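Presented below are the structures under discussion, each in the form of structure tokens.
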Structure 1
Amino acid sequence: MEVQIFGTKKDSDTRKALRFFSERRIRVHFVDLQERAASPGELKRFAQKFGADALIARTGSRFAERGLGAARYSDERWVELLAGDPMLLRVPLARWQQRLTIGLDEAAWKEWIAADASTAPGQARSKA
């Protein structure tokens, strides 16, 4: 199992997500958004599942600095803006296979781990 996490090292929720998987010895491919932005295609996956509005960190300082409070853009335009300025993203964004989460979602991550464990080859099955 390998999980991909998009976030920043300075963000406490991103650090909590990294720690969650690290404590369970799950490999993580971490994408630091301060070093490399997420691709528009990757962001579209999240936007298709949750809507572009869910990706926006409306309470973040970057959102206020850019004066986007009154902005009424289409989902496509928001994805373009978020790809160009990843500090507007609500993080962490986590992906395992086709499953996605935005923000801290330990309940969903535990489901991912359980699903992976139940499909692992050679796994000993307990008898009921």
Structure 2
Amino acid sequence: MDLRNCPDCGKVFVYNTVNMCPDCRKEEEQEFIKVKEYLYKNPKIGAYDLSEATEVDEGKIVRWVREGRIQGKSFPGIVIPCDRCGKPIPEGRYCGSCSNELARGFSNATKQAEEPSVNIKAKFHTQR
């Protein structure tokens, strides 16, 4: 049993895939429904204006977009910053160019790790 403190209210709860107590989780789901309903009526609204209109923290809206719970491509006004360069993106964590660059870096690192190491024989010097 994994006990944790809720990051929102501080209550102790049993952790099960969501780092939030059941009460805060329920409240967040109600906020999420409120945001989604408002988005369907106003699909071109931006994240800041959506936050102001629904009285839901902008950080939560950004998190939902990053998690894919809100599809930014479906709502053209919702854009969030790329985690790496700050360029506006409709969803996810990284823009296309940063994703490609990170993928190339991981690929190169993997190739280097898979290359066979050169066998260097140790040489010993002895005194006569």
Structure 3
Amino acid sequence: MVNFVSGAAGIVAVLFIWLVFERFRFKKAIQLLNEHISENSREVASLKAAAITVERRLSAYEVYLKGMQSKVDEFEQAETVATPYYTVIQKVKAGASAAELIQNFGLNRDEAALLIRLHGQKVSSN
């Protein structure tokens, strides 16, 4: 019976040592996981701050671009009024033919040909 008790005590001692070792190992693993969680939290906070900065910049650029678009629109309006050929030139750039220019704008053949030569689509020679 003494052998059984000493054998059982030996097994309990081995199990106790193993449990202490496993507890230490788990405690170390939890510590590492907490460090990773803290590091990830800092990175997420950093990314959030960067995203907020980018969004502010994009909003500022959007306002700037709207202002630029209105200036371009104003310029195009002024150009339309200031240049009698503006509409004709836009049609030429869109690919209008000499016959269309003569019919729609009352140009003579030489005027239409000149405008097409100056403002027509360039054909690249490859």
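Can you tell which of 1, 2, 3 yields 40.7, 127 when Rg and Dmax of the Cα atoms in Å is derived from it?
Among 1, 2, 3, the structure yielding 40.7, 127 for Rg and Dmax of the Cα atoms in Å is 3.
For which of the structures 1, 2, 3 does the calculation of helix-only ellipticity at 222 nm (-39500 (n - 2.57) for each DSSP H run of 4 or more, over all residues; to 500) return -30500?
Traced to structure 3.
Given a value of 8.2 for distance in nm of label points 7 Å out along Cα→Cβ at positions 23 and 79, calculated from one of 1, 2, 3, which structure does it belong to?
Source structure: 3.
I have 17.0 for mean count of other Cβ atoms within 10 Å over residues 15-22, calculated from one of the structures 1, 2, 3. Which structure is it?
1
Taken together, the values in this text are just the output of simple stated rules run on the coordinates, not laboratory data. What you see is a predicted model, and the numbers here were worked out from it, not measured in a lab. Cβ atoms are built from the backbone, for glycine too; each structure is taken alone.
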